[in-house]
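See the structures that follow.
Since every read-out is calculated from the coordinates, none of them should be taken as a lab result. Everything quoted here is computed from the prediction, not taken from an experiment. Cβ atoms are built from the backbone, for glycine too; each structure is taken alone.
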Structure I
């Protein structure tokens with residue numbers, strides 16, 4: 001990584017770099033060994049410089065937002081991570097809301113509320129950033145980002161800035177053009193939102209927040225829903241049907257509050273979580289014939 005560090009210092013002298021950075025500080029599971037090198041750009045220009053420096057040396061960077069759907073190996077990741085949470089600005093242009101990819105979806109929803117815009121209430125409780133949300137077409141309580149997005153701006157494999165209309169981004173359930181191209185870095189997105197009554201928008205956000213608190217184990221570290229919803233079923237119902245609610249391995253446990261969540265009940269390792277996920281998948285498939293696909297991404301395994 002010495003050559004990369006030198007190139008990064010040359011192209012972006014102010015870019016913050018961290019070596020051997022514990023990934024437990026950067027995932028909502030609070031799990032993960034050290035990353036060999038992490039860059040924390042504070043602007044799109046710095047992010048682009050980091051990408052170009054890595055690509056020039058044949059290094060494929062891993063793009064990280066809030067780490068809310070990520071399980072990092074206990075050994076860590078012997079590679080280069082670009083963390084985008086420093087890209088967090090919003091602005092309104094021609095009555096359309098534009099936001100950078102590192103803004104948390106909760107803050108984006110609040111920015112919309114502050115402008116009296118409705119349409120992002122569902123996103124207020126989603127723990128990820130806009131970049132990750134676009135990649136997975138994040139959604140909750142009947143809302144999805146595809147419903148309000150108009151375009152996405154990203155760096156392609158040649159580090160060129162490209163803007164595509166949402167119709168060309170192939171956003172479906174937990175999938176998009178960007179899941180097929182992890183080498184592309186989302187820089188930002190544009191939304192078309194309707195004007196609404198701020199009080200009614202806030203009431204809706206509060207209502208959804210209360211639903212989350214009552215149904216989800218928000219008091220323990222997790223990566224949200226552990227498995228995608230299989231066609232015709234609900235993952236949590238299948239897991240509970242198989243008697244796995246509350247089952248644990250090491251510090252990892254199938255939440256007693258919501259069986260769709262694997263939680264870190266204290267001191268869990270990545271190996272604990274991975275083995276518990278394998279147990280869930282094997283048991284559900286054996287007893288129901290349904291294959292559960294992880295919504296959690298794995299890094300360093």
Structure II
């Protein structure tokens with residue numbers, strides 16, 4: 001098991017072409033390359049696939065897992081056009097392209113936060129390629145909030161959203177990886193993170209440039225993801241005929257579903273006791289067990 005935990009995943013680069021532009025999607029490939037992919041796991045806004053190595057690597061002895069970097073994150077080179085952007089349909093369509101590139105049977109689609117919601121939208125678009133979903137604190141606002149986000153008025157209010165303002169203030173350049181590590185350790189969203197998980201995030205979260213070490217997720221793109229809430233995860237949940245298991249945080253959750261969601265018989269919702277939005281990093285055994293249970 002220790003060898004599995006420490007062995008690095010393979011890196012793939014897959015071409016993606018859709019109405020949002022052309023480029024290449026970076027994918028981490030965990031597990032036996034000679035078996036079909038069992039699961040696709042999608043990261044949260046501002047992070048990257050490598051951030052979840054501690055979560056995913058121990059599963060690679062039994063499962064093959066693909067973990068992509070979403071558009072605007074990590075090593076993926078797809079364009080990030082923010083003009084007029086109102087939803088996560090670009091992330092949805094990129095994941096659909098990834099599902100269509102897979103050989104073998106339908107896969108379990110999983111993810112965290114924005115990645116979980118994007119996975120849900122993709123599953124609704126290509127349910128034939130998905131066996132089930134495991135979503136960690138997906139961003140699913142109440143039905144009335146989702147309807148409000150689709151109104152044109154919200155375009156003018158996006159800059160006032162606290163998460164948007166915070167992302168735009170984020171420092172984007174560091175003198176060294178060690179400086180970034182010191183700046184993040186124990187602070188803000190990274191409070192309580194194990195040192196190894198933070199180091200994994202920075203491994204693909206920074207790129208060396210002539211000016212220093214820059215974030216691979218531009219803060220302006222991170223802010224755009226927070227502002228672009230015009231997609232409809234409720235419609236996706238209603239359309240799906242696949243099992244959907246949602247684990248939501250007890251504290252500060254972005255998932256506004258009750259534990260018995262009305263009219264969604266295929267959806268189960270569980271609250272992680274003491275969990276925050278970042279429970280996949282802080283309560284990794286809970287998250288890992290849920291992934292394993294869904295795939296075996």
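Out of I, II, choose the structure whose coordinates give relative contact order in percent (Cα under 8 Å, 6 or more apart) equal to 17 when calculated. Don't skip to the end; give the middle numbers.
On the way: I: 17; II: 21.
Structure I accounts for this read-out.
Given 27.6 as the derived value for mean count of other Cβ atoms within 10 Å over residues 42-49, which of the supplied structures I, II does it correspond to? Provide the component values of the computation, followed by the final result.
Values: I: 19.2; II: 27.6.
Label of the source structure: II.
Looking at structures I, II, which one was semi-axes √(5λ) of the Cα gyration tensor in Å calculated from, given that it came out as 25, 24, 20?
Values: I: 30, 27, 16; II: 25, 24, 20.
Clearly, the read-out refers to II.
If FRET efficiency 1/(1 + (r/R0)^6) of positions 138 and 274 (r between Cβ atoms, R0 = 25 Å, to 0.05) is calculated from each of I, II, which structure is the one that comes out at 0.85?
Values: I: 0.60; II: 0.85.
It traces back to II.
To test your reading of the models, identify which of I, II gives 0.55 for FRET efficiency 1/(1 + (r/R0)^6) of positions 66 and 146 (r between Cβ atoms, R0 = 30 Å, to 0.05) when calculated. Don't skip to the answer; put the middle values down first.
On the way: I: 0.90; II: 0.55.
Label of the source structure: II.
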